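The structures come next, written out as structure tokens.
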Structure P
Amino acid sequence: MELILKDGKRISAQDNISAIEAVKLISEGLARNTLVIKVNDKFVSFDEKLSGECKLEAFTFADEIGRDAYRHTCSHVLAQAVRTVFPTALFAIGPAISNGFYYDFEFKTPISQEDFVKIEAEMTKIIKANLPIIKTTKTRAEAEKFLRQIKQPYKVELLGDIPEGEDISFYTQGDFTDLCSGPHLNSTGRIKAFKLTSLTGAYWRGNEKNKMLTRIYGTAFDKKSDLEDYLVKLEEAKNRDHNKLGRELGIFMTDENVGKGLPLIMPKGAKMLQILQRFVEDEEERRGYVLTKTPSMTKNNLFITSGHWEHYKDKMFWMGSEDSEDGIMCLRPMTCPFQFTIYKNGLKSYRDLPIRYAETAQEFRKEASGEMHGLIRIRQFTLSDGHIVCTRQQLKDEFAGAVDLIKYLAKCLGLDDSITFRFSRWDPKNSDKYIGTAEDWEKTETAMKNILDDLKIDYTEEWGEAAFYGPKLDVQGTNVYGKEDTLFTVQIDFALAERFDMVYVDENGEKVHPIIVHRSSIGCYERTLAMLIEKYAGAFPLWFAPVQARVMSLTDRTIDNAKAVADKLRYNGFRVEVDTRSEKIGKKIREAQLEKVPYMLIIGDKEAEQGVVAVRYRSEGDLGTMSLDDLIARMSEEVRTKKVN
């Protein structure tokens, strides 16, 4: 027989050797570290007998496929352990994720992280037992009978999702069997290091109308040292978590009487959002955008015309009925139809285009309770929304200009080194999710791909993530735990101009539908603020720090001097606080450092007499004394250049 390796190399071998023996022919070291094996594009057991011509691939922990199998197996070990410790628990799903795994359970009585000790001890027993993991298949009838016998209703429901004709596979380790598509390790003993990390609620299938389950998260590595390194980083991530740090620094809060997904932005957070908004609006104006201000509420007619009512209704807040005086009224999830309506106020010529509309808009989306998190995903948010109406000939330049604006803002915020680009395309297999023909989509996606390639943007492609009216360039960021979210976006819309009867008169005197670029320059302000809290761990660059300096009196004799210094700084446009408490200066400095204040200015008798200030900088410590004018010049330059830490 002949083995064909990933690089195309061919190796001769005896017929009927096992898959793992075949891997040994490549390398003994590779065989020792192999976690899963794929033969002719199908995962096989280590003892699978091979014959004929075989395409052979072996995956280790260094490969994503190998890591996923390793961690997926660990999720099954978790489920087996939970069944022993909590025999009445029901099992839902347990996949591998980017940095570990989770499993969703329904417990008859609530559990807490204190129970992790018992669960981990049982998991360790299962791993030490080195139980073989065996794959079997069943008919649909056999599978349903088995799952009902072991009283696992969530698994019965999952069985119904498996298309007719596909294998229904189960994996067994010891006396535990789970419905699963795999792949898995060949035995539980291959797991070297694991840790359960957190516990949270999760709706079954992510639908808030379903039962709330308990999700247990964990992580696993093939080396104990790597696990320890990861746990150190995880602890650091928890300390940077905007949901924790943002509250500690007085940036935002939540209250159960207000509701989920409706954060209260406190004075420091409100000041930061104001600074960012002014910065963005000024930069947009400099680049030729015109400002609009439109209602947060509308009749649903606008969204029926746009198609949002058909494709997005479940994500919208609305009230009333078609029979009432005002009909159905909606809180807007986006501003597109409003700015399109403004465009239609008066006939436009090709000479008027492009028109770049921008708006800082309050928008509303009915996010599921289980999906909401801090400032990342909320129900009312502020979007730097905008729409460019242009000719097809102008599309490339306008798209490039929108991308350039995003890159500039990201650089000023210090996010440029942590964002990635995703070309989000339609899914032709689910065409009912979209409007337009296959020809429309092919034409528009080809145009966007050409633009992205000409701009030399390094992007990935994701099918099925397009807007229902056109493809998108999504600018992605990750939070401290590695979860990815879209921060900013640029979209090409080939459909809505026609739906709204938006036209312009071209060079030949003909009425033509324009093309529209949807874009968010800084995205959702609250989400961007969350990313900034985590990036800087609250130690924000001077230009958008909520408090830029704190002036501290050393004694009661210098209180008036401290206030005078603060007044002059405020007159020069700086955000300043004064600390005149009768406390030791060491305590005042420590508190300012904990609150991440960039500049700490100390006024004692000597400084007051000489007309100077003693300066401490958050990241550099004691800078000595300097005149107030020199300090103002230093701070002004730092703000002017938007210096990041």
Structure Q
Amino acid sequence: MMTVDGFSELKVKNLTFMKHYFPAIYAVLNDYTPEEKQLNLDTESSRLQLINRLTGQVLISDAEAEAREEVSQFINNCQRNNRLITVGTAFGNTFTIPRFSAKKLAELTEKSPLQQKNFDFYPFDNHIPLLCVMGVGLGLQIRELMSSLTIDHLIICERDIDELYASLFTTDWAECCEHLINDPHKSFTFVLVPKADEELAYALLWNHLVKQPPFFPTGTVFYNHRSNNRHERILARIRKDITMFYSLWGNYDDEINQLNNALHNFRLGVKRLRLPLTEHTGTPVLIIGSGPSLDERLDWIKSVQDKCVVVSCGSARDVLRRNGIQPDFQVELESDYVAAEAYARSMSGEDTRGTTLLAAAQVPPKIFEIYESKQAFFKDSTAMASLFSQNNVVPGCTPSATNAGLGVFLHLGFKNVFLFGMDFGYIDPLKHHSKDSIYYTDESPEDLIDSTWDNLEEGMPVECVDGSTIKTIPFLFTGMRRAEVEIAQFLNSRELSVYNCSLGAKISRTEWLNDVENFERIIAACGGDRTLTVGAVNEPGDVITEDEIAERLNLLEDAIRRVCLRSLDELSHLEYNLESISDCTYRIARFLEEDIYINLKTIYYLFRGTMWFFLSIGYSHAYALSEEERPEFIATWKRIFSAFLDEWPGHYRSVVHRQLAPEDDPMLTKKITEAVEGF
């Protein structure tokens, strides 16, 4: 057992460690005085304890024994049948789009000996690629973990500064973790967040996790010290959002298709979205999606439309048109040809008169052509944001047009936001949209009802606004979570009130309105001048010139070449074993994050998804396969990945340097799921 002098010496050593590697945490701890908790050495039993000095409650009675027991139980839970049970991976038939990068990924997964039928997760062998620990306590469980397991990447999230301070006296942090910091293939991250802010704790932890491909989520295990309920709520959200994480990766085929659409729009003279408003932001704005509850709320909209800015999102346009409501703005996000086909069947220039289109720059030109008044915005998760936005980027626009509508008007500065038809779920699988939406009319193209809406009967449960349970699917759940995250971020930075007038999933940080008289009173109290506000939003930004286009395309090509050269160099040193492919994929991922993203911002998104898929599949399949099968698979992965990197710059040039009129471009008449000759 350590002496009093030993405690003091260890504290000094730990502060030196923190000052060198974590200066922000050092600044908090250096002159810190515990508020509630203190370390106690029971001299009779020689036990380390943590005590609440305000109440006298013993929080940890025998720290070393409890740490050993907790870690032992954790390891037993990890090694079910000596397998590490985390998440699955991509298999054959995952990539079905017959285009450039997806065809390479499809070839890789089809040639892998690992398929869904023989996948049994990953070998444990007392090794965890990425361990996320919630709660430091006295740090003794960290010491025990590091001595019992091989851990490559460690993230510790702590909300209680008293406990972190106490750990300075009990745990040698340099001895535990310095080797992770000094090894270029490993990492150690300390996340310290305010104790009471659960939203911030989640956001900070999530942001660190998503910077750890390919180990998150494939090789990630979560450890909740002392089974803390507050920590478990955060981890539950992390686990749920893994579904959203995969869906937001994107892919090169879709991104280059979007860029091609945008280049046509720029050359047709579509102007950029205006800058955020400085006036008229108090005017209430109705953000309208086409969820099934919209049918029950149309009278609400009609009763206040002369006092509000009315914003239709995606297929809500058809519902509002059929019910005599002319929106001030129509927001569109979808870049696929099928969206343009749906428009052509259901809308004409006459239908759009009096409505301004606010569409993502990548929306098909055919949609922009229907509107006389139009502006193009740049969502935050696209390469075009850094290339063409002039620092006027709209956050939180995916995955649906309703997310885009909310994102645009939060970005523009509106303070009183009302959500309609944003159900993000359904009660009846046969009624996943409003009855008047294009999904249920003869105008709907056959391909509009795609696989997203299959198997609705098997949807997962989600809490409804009235406290009951309804069903949702990954696409809708992702939309709900993105909306919640976006609302929370704006609430943390400025005055904002968001009211949920839908009858679907509960949306956190919003107030549910279910009484029309109360709704109308709130609208009246908002004030604002609807006419002046609509006029202000209708003042567009500038056009994008040919010189700007040429300069930006060259910058993007340079970035692609840098990624290819660096990745090919890493592959040239690859050995056919798990350690080597783990190190190789990690180095490429860090290069993307620390070089491309840091220096070129969202240009990164043009290739992030496809690169992450290559890295993730290579690592996860090699990890799951037996030692006998690994070498051949790693060789296959290297060959296919290298071929993609060799061909990629040429493919990019073949798309962006064409000079075709929209009517002559075959990429504008094909769905993203269809092949385009030469592309």
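Consider the structures P, Q: one of them gives 77, 52, 41 for Cα extents along the principal axes in Å, for residues 282-569 alone as calculated from the coordinates. Say which. Show your work: numbers first, answer last.
On the way: P: 77, 52, 41; Q: 60, 47, 41.
Working through the options, I get structure P.
Comparing distance in nm of label points 7 Å out along Cα→Cβ at positions 314 and 418 across P, Q, which is largest?
Numbers: P: 3.3; Q: 2.2.
By distance in nm of label points 7 Å out along Cα→Cβ at positions 314 and 418, the leading structure of P, Q is P.
3.4 is what came out when distance in nm of label points 7 Å out along Cα→Cβ at positions 74 and 482 was calculated for one structure; which of P, Q is it? Provide the component values of the computation, followed by the final result.
Details: P: 0.9; Q: 3.4.
Clearly, the read-out refers to Q.
The value -14000 for helix-only ellipticity at 222 nm (-39500 (n - 2.57) for each DSSP H run of 4 or more, over all residues; to 500) was derived from one model only; which of P, Q is it?
Values: P: -10500; Q: -14000.
Going through each structure in turn, the value belongs to Q.
If P(r) over Cα pairs in 20 Å bins from 0, in percent computes to 15, 39, 35, 11, 1, which of P, Q did it come from? Write out the running numbers ahead of the final one.
Details: P: 15, 39, 35, 11, 1; Q: 17, 46, 32, 6, 0.
Of the structures listed, the value fits P.
Once relative contact order in percent (Cα under 8 Å, 6 or more apart) is calculated for every structure in P, Q, which label goes with the largest value? Present the calculation step by step, with values, prior to reporting the outcome.
Working: P: 9; Q: 16.
Evaluating relative contact order in percent (Cα under 8 Å, 6 or more apart) on every structure, the highest lands on Q.
We did not get these values from a lab; they are worked out from the coordinates using the rules stated. Since the model is a prediction, treat every value here as computed from it, not as a measurement. Cβ atoms are built from the backbone, for glycine too; each structure is taken alone.
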